[in-house]
Structure I
Amino acid sequence: MMRKKGWLIYEEEHSKKNESFIQWFMEESEVLNIDLTFLLQSQISFGVRDSELEIMMAGQTAAAPDFVIMRNIAPLFSEQLERMNIPCFNSHQVAAICNDKAKTHQFLAGKGIPMLETFFVTSDELQPGLLPLPYPFVVKSATGRGGVEVFLVENEKQLETTREELSSLPLVVQPLAAVPGKDLRVYVLGKKIVAAVLRTNENSFKANFSLGGSVEVYKLSEEEQQLVEKIIEHFDFGLVGVDFLFNEEGQLLFNEIEDVVGCRMLCQTTDINIVKLYMEYILEKLEAKW
């Protein structure tokens with residue numbers, strides 16, 4: 001079988017934070033006889049030349065890879081790849097929906113997925129007398145990552161501060177979860193659940209591991225597993241994290257889907273070789289479709 005050629009793409013800031021993860025990809029690709037090239041998004045330009053789609057590097061037309069592992073948020077570029085018959089993991093559809101909290105909730109609404117009340121607003125619309133929810137509520141940038149651009153608003157003064165912090169951004173507004181500082185990430189590869197990790201933070205309403213939360217492996221009940229599978233069936237995932245909050249009864253409430261999902265929690269709590277599994281999954285998809 002011919003050696004597959006792939007690109008692993010990051011943007012610069014996150015590549016610096018993920019050097020060991022990138023090295024892990026490079027090592028596993030060698031084991032699986034994959035020719036994997038690490039690239040920064042800034043090294044690539046793309047568009048239309050002579051009425052045809054084109055991807056360029058260093059001013060020259062780039063030789064097309066067999067696949068791309070996209071660890072950057074660039075749905076337009078991902079779509080360009082796919083329109084040029086270069087499979088992208090995750091797909092541009094996953095990137096376009098899952099990197100926007102408003103789009104994700106809109107897409108999954110009406111499909112039997114329990115979730116918090118969620119309203120889509122701009123900072124200009126977030127004014128006293130026009131609020132969709134009573135205090136306290138949570139305001140998030142629709143496109144924020146890692147728990148940043150997330151604010152708890154308990155009064156009018158905090159509302160004004162939040163509006164200034166998030167001015168001109170698309171926002172979502174939700175009630176404060178019944179169990180603040182606790183959430184669940186379910187790692188999903190393709191159509192399969194890999195593992196679930198419970199995150200807790202006693203010092204913040206945000207449970208993010210990167211913000212000081214603690215983590216432990218979590219065993220999904222049969223009912224919880226069915227809920228995750230109900231979400232999975234609506235997407236063509238590569239590797240993602242599906243995040244949940246908890247209601248008063250301890251039942252799961254859908255929160256968001258991480259497209260470029262971090263795997264530090266998974267590595268800390270299990271011995272699962274997620275990179276090997278991901279690369280093997282990609283090879284299987286290439287064999288099946290391309």
Structure II
Amino acid sequence: MNSKYLEIFKLLKVYPTPRGQAVIVKDFDLSVSEGEFVTLIGHSGCGKSTVLSIVAGLNTATNGGIVLAGKEVVEAGPDRGVVFQAPCLLHWLSAVDNVLLGVDQVRPELSKEERRKIAEHTLELVGLGDSFDKKPAELSAGMRQRVGLARAFALSPKLLLLDEPFGMLDSLTRIELQSVLIDLWAQDRKTALMVTHDVDEALFLSDRIVMMTSGPEAHVGEILTVPFPRPRNRHDVTEHPDYYVLRERLIAFLEEQGHGKAAPPPQSAPQPRGLMGFLRGLVPSAAMRT
């Protein structure tokens with residue numbers, strides 16, 4: 001296993017403003033091992049989605065660099081599967097055809113039937129085996145996000161990137177899809193980098209949690225190693241003797257960064273944050289937020 005499968009070093013992102021330069025992220029350093037699930041957590045506006053968008057190749061760094069599997073990241077590509085807060089499905093295509101968009105481009109050597117089998121199999125894995133031909137308008141918000149997960153996993157990417165993928169869902173659907181994600185990820189353990197504002201979500205899914213300082217000039221504050229054994233289920237995680245100790249540590253860090261602002265409660269209500277965009281080739285382009 002490559003202990004530095006994803007390397008982010010000295011990342012700097014600066015935006016010009018009428019009042020001068022706004023330094024969003026500065027000296028952000030992180031190494032992610034192959035097969036590791038790492039989550040970025042921090043207050044809204046701290047730059048965590050900016051980091052993710054640069055890793056995705058949808059935004060450019062002002063300085064610093066990113067290396068994935070020994071290759072520098074300079075643009076978007078199918079080696080990174082991206083799951084957005086809004087799944088950005090093409091409304092005139094069926095669920096299976098939305099997944100096929102990527103499969104057709106990354107596996108052109110396969111026959112049409114073989115590519116469709118990949119798309120159908122991935123949809124079955126996310127629980128949509130009876131919804132292949134349904135259009136997005138016929139699917140609930142949770143089902144549409146399942147299609148988004150299937151689309152990313154069907155590419156068999158080197159790196160999975162998730163930007164608050166369940167942030168717009170109700171609490172019950174969010175919990176259900178967290179379990180879908182962890183079960184799907186466990187099959188081949190794609191290296192994953194996720195952004196969330198939910199401490200319980202981070203603890204349930206992650207191997208490590210990267211706590212970002214509040215901006216400006218946000219950077220890595222602390223890194224928490226999550227000791228819960230895999231495979232995981234929610235009951236075992238919440239009953240683990242270290243669960244609430246780790247949760248309190250995360251909340252204390254967020255409160256300190258927020259100058260006393262209360263951290264969100266368990267499975268907090270959805271908030272409209274995250275990368276938003278539309279499909280351009282294999283991954284969405286987006287108006288990036290910090």
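Every read-out reported here was derived from the displayed coordinates using simple, explicitly stated rules and does not represent laboratory data. All figures in this text were calculated on a predicted structure; none of them were measured in a lab. Cβ atoms are built from the backbone, for glycine too; each structure is taken alone.
Here are the numbers for the structure shown:
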quantity: Parent structure of the calculated result -1.12, -1.16, -1.24, -1.27, given that log10 I(q)/I(0) by the Debye sum over Cα atoms at q = 0.25, 0.26, 0.29, 0.31 Å⁻¹, for residues 101-148 alone is the read-out and I, II the choices; calculated: I
quantity: With P(r) over Cα pairs in 10 Å bins from 0, in percent, for residues 165-212 alone derived as 22, 34, 36, 8, matching label from I, II; calculated: I
quantity: Label whose coordinates, when Cα extents along the principal axes in Å is calculated, return 60, 45, 35 (choices I, II); calculated: I
quantity: Distance in nm of label points 7 Å out along Cα→Cβ at positions 93 and 117 from the coordinates reads 3.3; which among I, II; calculated: I
quantity: Relative contact order in percent (Cα under 8 Å, 6 or more apart) - highest-scoring structure of I, II; calculated: II
